[in-house]
Structure I
Amino acid sequence: MGCDDERTDPRTGSGAVASVDLDAVAHNVHMLQQFAGDAAVMAVVKADGYNHGAVEVARAAVAAGAQELGVTTIGEALELRAAGITVPVLAWLHRTDSDFAAAIAGQVGIAVSTAAQLDAVVDAARRVGRTADLTLKIDTGLNRNGVAEADLDDVLDTTAVAVAEGTVRLTGMFSHLACADEPGHPANDAQAERLRDAVRRATRRGTPPAVVHLSNSAATLTRPDLGFDMVRPGIALYGLSPVPELGTYGLRPVLTLSAQVANIKKVSEGESVSYGYTWTAPADTVVALVALGYADGVVRRLSGRFGVTIGGRRYPSVGRVCMDQFVVDLGGGGSGVAVGDEALLFGPGDRGEAHAQDWADALDTISYEVVTGIRGRVRRRFVAAHSGEATK
């Protein structure tokens, strides 16, 4: 998304805004803590906080009670450190050239998935002269990243040696569920038992992990028995249900996407709109041009399959979504809509606007993809009752 000054930054000239409600982040942390019970909450702020702004979301989450933060890369973790965030941060996906020394120096927790990564962390800790905070990610059945069963004993042996010499401290063990969005799927219990077995094997070596965690958003909300010591919610932090067919769980959507009405014109019966003439006016009507397009995350596949809310009323999009703009049908009278009016694309629904899940349903995808896909000339604005507004 665009940066601070919308007047001078050409990337934000469309007037489109992604408003991030930091009070909603706090609300969601409180809700998740209720579901987590005695387990701690790690707020996942990877991918720039699911495209909501990692630093600002992290601050709001920690202030609301999240004890730890989770990210994908060391670079994401170091960005949080550079912003003055001091709570434990865990990074869990690494390239062959990942800078483990910088992570150790920045007191970033490092999750490893292979023996080679473990060796690299141990080597970096020796060079830096500091003890590394090590977490072992265990592959319990997702068959993605994580220590494979065939390698686990060797990794645990190496870890025990490194702990004994003071090179690392085993701060955690965790895994990731493959079918958490199906609470009754037998894989969930099977993966939990494999994680317990890995913990037992580490404990027998004299290196019990300080914290064990498995639950993502879906499991946090639907499987309290899998909470272990900590839960690791991602999408739920941003107010979107990972299991929308089961409920919203009291979560409050954090992101509202809006744009401006850029033009209004009359279209006569029989005239067509936008590329390919995929929509033809069945009667005389008035259409509005909204300044946002597929370059900004309003994907072309949404053409004719979504609406916007202007002045509290929902209007359908018509014709093809273009790179920079799309068209909505206001009806024969135009409904009093004027150039410059705010068009709400999605948000919490308080003003009659669509929900990100509505877009996900229209696209046969998940809400995660919708919110992380907003980009281009959209300006990000942070809103919180205690601190007013800030833009980025």
Structure II
Amino acid sequence: MTPIHVGRSVRVTRSETMSMKSGTFVLAAGTALLLALTACGDDNTASSESSSDQTFTGVPVTVMTIAPVDTAAINQPEIHESAKAAVATINAAGGLGGHEVKLITCNDGNDTNKAADCARRAVSEKAVAVLGGFTTNGATINPILEDAGIPWIGAPGFSANELGDKNSYLLLAGGTSFAGIAAKAVKDGCSTISTVQYDSPATGHSTDLINLGIRNAGGQPANVIKVPTTTTDFTSVAKSAGESDCAILGLPNDQVVAVAKAGESVGVDTRYYPLTGALNETVLSQAGEAMAGATSASNFVVASDPAWDAAKSASDDVDWTGVYNQDTWASYQVLADVMRGHTDITAATVTQAMEGAKEINAGGLMAPVDFTVEFTAPELNRVFNRNVVYTTVEDGKIVQDGGFEDLSPLFVQ
């Protein structure tokens, strides 16, 4: 079987903690295409997140998580809280191989220069790994990390560098989830499908992936509805989407809500399929019954699963239904798992451990992942975790619909 070439990354997902101003975000493909964003504020901090009565046997080791905060556009402060909670949990259990973990939370401010500063700080502080996070500047960050031999576990996966560089170990499915959600829609009985996306250069790439999933499931190509990034009234968009049985929504949280509420107001009867990350408690609380029956996909078990109990106990300041909050917590669990039994904790030893890691499930949060074998789909080779669970809205709650499903077969012919 021959892998299907799908082009650069088109994966774009958003958690419920992502705050965006209307029209500021353009769907990412390759190097994360964005409208011009003005960043402000600086929240780069270092902390140990450990109990004073904990005794460590080794010298401290440093890790970093990168996410934007206090900006005019994309903000993900709860990712930093997720990292702090994870590090506190690791240190409470004795650290990594007896080493106290020192955490740097770095604010890239949605700015390439600040992002480069974060990466250079990881190098100068001798970070053993960068973990999780959210950034649209992976193409700036990862080459600096790779040159220094620092692994990035759980990168968000927007840039070609995160998807292809040898130091990147993705936990998220990247663009493969686009195809999976589309195939799920067909299997659910959607005879006609629309996809609603911002009008940007990325639209063609994401549509290719969506149609790949539809085609593999035996459906007809999606009707593409392109939305100007300045749109504030989504009534006409909702009406157009309502002409199809189902609509795949490749939009940020606020715009997913806007489409659903506009559709409800004009009597549209269509089932929504938000892309990964945009079906969450914030969307549900704002959209209400307009999102009844909506379906999406996740690389992690649903947040109500007991596997998330440790995270919930570690912090009340994080919404654990947020995909990037989840990815960050899971990344720290992977680090703790692969370094269990090691006393020499360096970027080189973490990389070596990751290169040999198999059957890693982050404490039951995800399907077992083998980091020793790359994906055969061109330019998605570091997408190690192609297993997703589907989630759906039932009685106002997000519930898991079955077990994990491997999306790899969608990419071979």
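Out of I, II, choose the structure whose coordinates give distance in nm of label points 7 Å out along Cα→Cβ at positions 277 and 365 equal to 1.5 when calculated.
Details: I: 3.1; II: 1.5.
The read-out was computed on structure II.
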For Cα extents along the principal axes in Å, for residues 285-324 alone computed as 26, 17, 15, the structure of I, II it came from: I
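Give the label, chosen from I, II, of the structure having the highest value of Kirkwood radius over Cα pairs in Å.
Values: I: 22.7; II: 21.1.
Biggest value here belongs to I.
Work out which structure the value 3.4 belongs to, where distance in nm of label points 7 Å out along Cα→Cβ at positions 45 and 245 was derived from one of I, II. Working shown, then result.
Numbers: I: 3.4; II: 5.1.
Corresponding structure: I.
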Highest-scoring label, criterion being distance in nm of label points 7 Å out along Cα→Cβ at positions 117 and 349, among I, II: I
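Computed from the coordinates by the stated procedures, all read-outs in this text should not be read as laboratory data. Everything numeric here is computed off the predicted structure, so don't read it as measured data. Cβ atoms are built from the backbone, for glycine too; each structure is taken alone.
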